[in-house]
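Asks: Below, each structure is written out as structure tokens.
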Structure 1
Amino acid sequence: MATRESILDAALECLVERGYARTATADVAERAGVSRGAQLHHFPTRAGLLAATVEHLAERRLAEMHRALGEGGRVDDEIDAAVDFVWEAFSDPTAYASLELLIAARTDDDLLAHLKPVAQRFEQTLERADLAVAPDSLARRQRTALRNLVMVAMQGLAVMRILDDDDAYVDGVLDTLKDLCRKRLDTGS
């Protein structure tokens, strides 16, 4: 298991530093300190390795989110904490590696085939969290819609930040998202 973890960490580092196009499996093996054969044993294809890297990052983010939200507080604080946490995750350099893989999957069928199940597992985990927090179906649908809105807004904001790293712009978007979430959850409509 340690070898697999080392390979995934090395792949993530390569993706962050070099991007999708310049991340080679041989470089990942070298950075992980494992033989090419060991790397191929765990990940026979580049697409499989990169998809597993995204899943590795997603699992890390979910664990961080559970810890951050498990600290409790008022509903307003929970919304602020959740939106801020998601933004921190999307503004981290590792998030850009994930976004780059998602964009690359548009024209790479092998990568897309590997990423789809990863995305489905991530979504299922979030659905289970919504079920635990909002057991009735209306509240769960509202939370799911808000979660989806926040996620796509953060992806877009992360992409826009590449062009213009304006803190006031980012803060305005985050504040608006928090207000929308509060209003939607308060009214229940």
Structure 2
Amino acid sequence: MYNINKLIESIHKVKVPLEAIGLMIHFRDRNREIEGFFTNVIKYRGVSLIYGPRGAGKSTLAKVLEEEVKEVEGFNDLVFVRYTFEEETIRETQVRVPGLGIDILRELEDAANVNVSMDPITLGIKLIKPVTVLARALRNHSLRDKRVIVVYDDIDRFLRKYGGYEMLEAVANKIPDIIREHDV
């Protein structure tokens, strides 16, 4: 299946900024987390959360994995879609899905246009929309063999204004329904 050891070897060569200092260091000491991540990607279907305290390296791990799986042979079925939230809106969207046209990629980017001024129902629908667009695209373009990882980075800070975790739980509970509905 996946050559995780080769991926870890590749990741150890990546330099990342040390938080708050900007000093560039090699990304390392995350072998166990990387192995656990891929064990769960292979084993489970549905929604999973990566959590931990601020500054633990969750975002950096997701970004490094996203970049390095493109460089290491054997991860062709793995696709990352990452939305990075700020306190008021989405700061960054990274969408790379081989086999999808530019129109689908734009729709995925547009689906992420959310802000805290939306009412909670509209916000919930907007947070679910990227998964709906992806599921439909995977089904319509015969890409069901892809393992898609959607990262909502720093969503807890964004949702704090809504009492947060109830909205996050509602979104997480709706996603499996969408996946089943589109049979992907």
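No lab work stands behind these numbers, since they all come straight from the coordinates. As the structure is a prediction and not an experimental result, all values here were calculated from the model. Cβ atoms are built from the backbone, for glycine too; each structure is taken alone.
Asks: Where does the value 1.12 come from, among 1, 2, when Cα Rg over 2.2 N^0.38 Å is the thing being computed?
Replies: Working: 1: 1.12; 2: 1.04.
Answer by label: 1.
Asks: Here's something else I'd like to know. I have -28000 for helix-only ellipticity at 222 nm (-39500 (n - 2.57) for each DSSP H run of 4 or more, over all residues; to 500), calculated from one of the structures 1, 2. Which structure is it? Mind dumping the intermediate values first?
Replies: Working: 1: -28000; 2: -14500.
Attributed to the structure labelled 1.
Asks: Next question, about the same structure. Matching task: 2.3 is the computed value of distance in nm of label points 7 Å out along Cα→Cβ at positions 109 and 149. Pick the structure from 1, 2.
Replies: Working: 1: 3.8; 2: 2.3.
The correct label is 2.
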